[in-house]
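Below you'll find a set of structures to go through.
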Structure I
Amino acid sequence: MPKDKIFQETVTRVEKPSSHFILLRAPNGDFLGASDDGFATFDYVDDKAIWDTVEGTDTYRHVATGLVVEVESPRSKDGGYLRHQGKWLASNGTVGDVAALFSSGHGPAHLPSEYLKSIRENGWVCVPSIIALDVLEELERISCTGRWESGAFDQSVAPLLQSAAVAKIATEPVSLWLMRQYMGIDEIRLGHSPGFAILPKDDGKRNVQGWHSDFPYLWGIAGRATHRIPVHKVDGLVMGVQRNLCVSEFRKENGATCFKLGSHARGEGPPVEWGTGNANKEPGHREAKGLPYTGPEADVVEAPPGSYIVYDSRTWHRAGVNRTPHKRAAMLQAVIPMFMMPFKDTSRVYKEFINGPFVEALTDLEKRELEALMVNRMIGPAGHLAITVDDELTERIRPD
């Protein structure tokens, strides 16, 4: 591509929300919700679990039904007791004489159903600033970006084993509900343990990631035939969703992900002339051929820090080029239905996590969700069985 035409991608900007809804959590981490039948608690977040504050009062209003609950004053750092029409709310949401302590937390800027409508129509959606600020700062700390940029990221230890914040973003409830609905299955798995993608300032020489589709499709990336889904036309079956967290603000200048939005519906990989994943990895490729396609047919999604960009894994994309002096960080999570083979074994990292110091920072619900995401299992005559890596067989099949 001629040098005067590089970095001409079309920008889609998602602005930082001016306000967010509230999630009310029971002691076990379940979410208080309501319907026309009254209050209840749920282990997921859809429109039923969305609340708003009533300005100038100590009350919350349920967005879908208009039901109002009052908070016992003063509130403690651990939450407050809730009343409806003079009756207490118990830990399962029933109304009566027994009170439970509910905590309020950061929720989405829009109703979950709006995000679901968007991803179904477009193959992608941004859930802006969905991660609470204290969790986001912890992710900056361990990735050594943003306010902690002077440090050096420890690549020898899986991020999940460095902070409870990683487990909390992996179990974020709005995006989990969204992906389950989009793939049409409740049992979903992480294809690999959550990992950081940290993009330093470009030096004009290093290779730039080529165009590809994500796991399990991996179109545009050869050499991984045992993992790649064959190219096929869309038949309604979604075998993978990518959930990328913007730890840093995503901007075109700092290397925000480049997409070909809508390409998930084509049933084919990116064109070779755009510069696919394999070619751009070859030594000296950039010097000889230049950058992969950066023209106006490509798209850059800009988003505030703490946003989840969720997209169909068939979507063509690549990392951007960071032209700023500051590192850009994202946390990548490939998510698949339970019937797909994972990209990497997640069981060992999970076992280390549950035997480590951070597990008690999670609610009971977060613990259950993390186990469901990271333990691959089968059900047979012997019941539930966890599937993991066999060291002896692994050595046997390694190429000489």
Structure II
Amino acid sequence: MHKLLSLAAMVLAVGVLGMPMGQASEPMHFYARPANGLALTPPMGWNSWNHFGCHVNATLIEREARAMVSSGMKAAGYRYVIIDDCWQGTRGPHGNIHPDPKRFPKGMKALADYVHSLGLKFGIYSDAGAETCQGRPGGRGHEYQDALTYARWGVDYLKYDWCNTGGERPRTAYATMADALHAAGRPVVFSLCDWGVRKPWRWGAAAGGNLWRTTPDIWDAWRGHHGFALGMLNILDRQVGLAPYAGPGHWNDPDMLEIGNGGMSEAQYQAQFSLWALLAAPLIAGNDLAHMDAQTRAILTNREVIAVDQDRLGIEGRPVYRHGAAEIWVRPLTGGREAVVLLNRGAEPLSIRLTWAELGLPEYLPLRLRDLWRHRDLPVATRAVRFDVAPTSVIMLTETPVRPGRSE
């Protein structure tokens, strides 16, 4: 209790910068929370929302966890099994949160124990408001109580949404939950989800977050709008300029993967996976793992693309060329290498010329290129290389400078 009182006093004594009009004003200063040492590379896992929505229960989550192992996703680096909204039942007479007893009859600890027994980690969802987006009990006023409950259950990852928050101050609300998680004593990756409205990339790390949503929800489409949700390219466009805010332990999150949910083609799903890896984004699958086809599995378990996402340098990629439907995105990697994505946004084939100037390299430097989807090395080249890129698709490469005197 003394920790709770001292931390609450600290939160009242310090503050954050101003908020948009219509929000309660923030205090003038903000106490930066120390990094929790987690998520030194972008988290990889699975979340129930994109495919199952509110239709979650213990049997489903156990099935998806088993599929993460049997499909090869665990071996490829996926670890977190995350239940999104609608797992909650009610709060008890003392305010403790309980799972829906019909959907999770053995409780959350039993489910977390099962997930852990498979060598995976267990994630859960809540909300900074009085209610979640689907009207279940939220965390407002129960942060320390919930954090202790999650620790007892064995939670390893918390996604914290921003519905029904009224006049709450986002930086203060998220920092309070981060303090509560720290006080509970269990390491928990903390995912902030205010949909990018209040520019969380500017303050999310200081508020104790490991990742923060940069956009509204993703829609399983190449481009366009669907109510609140955005198509994949619309979300990609909103990442431009955010690279300086990402790095080990704190990541921009352009929302989850739609790969395998049926709204896009195989080439378009390869494009999302490529671009999310280039962005150093969390790779959180959102499909039905237990019933995915071979094409979906091959995309989600492409280890060469995953290695780009998980590169420990932790630098987010950025566009270096944009002309009409043609784009080139580049990300620095460890060992002096770079990852490159050639993107064709349009409905017609394109010939895209990749020049060494766009890579920031001298023209005479020989580069060894590798195609990460065809899993093949290309001839060593200098100056420039031209690629034919099919409609609404990408070519993803890594480039490595060839050292003088080395035979190829």
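Listed values, structure above:
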read-out: Entry that produces -7000 once helix-only ellipticity at 222 nm (-39500 (n - 2.57) for each DSSP H run of 4 or more, over all residues; to 500) is calculated, selected from I, II; value: II
read-out: Per mean count of other Cβ atoms within 10 Å over residues 290-297, the highest-valued of structures I, II; value: I
read-out: For percent of Cα pairs over 27 Å apart, for residues 258-377 alone computed as 19, the structure of I, II it came from; value: II
read-out: Among I, II, which structure scores highest (criterion: relative contact order in percent (Cα under 8 Å, 6 or more apart)); value: I
read-out: Label whose coordinates, when FRET efficiency 1/(1 + (r/R0)^6) of positions 202 and 338 (r between Cβ atoms, R0 = 30 Å, to 0.05) is calculated, return 0.15 (choices I, II); value: I
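Just so you know, all these numbers are worked out from the coordinates, no wet-lab data involved. Model, not experiment: these values are computed from the prediction. Cβ atoms are built from the backbone, for glycine too; each structure is taken alone.
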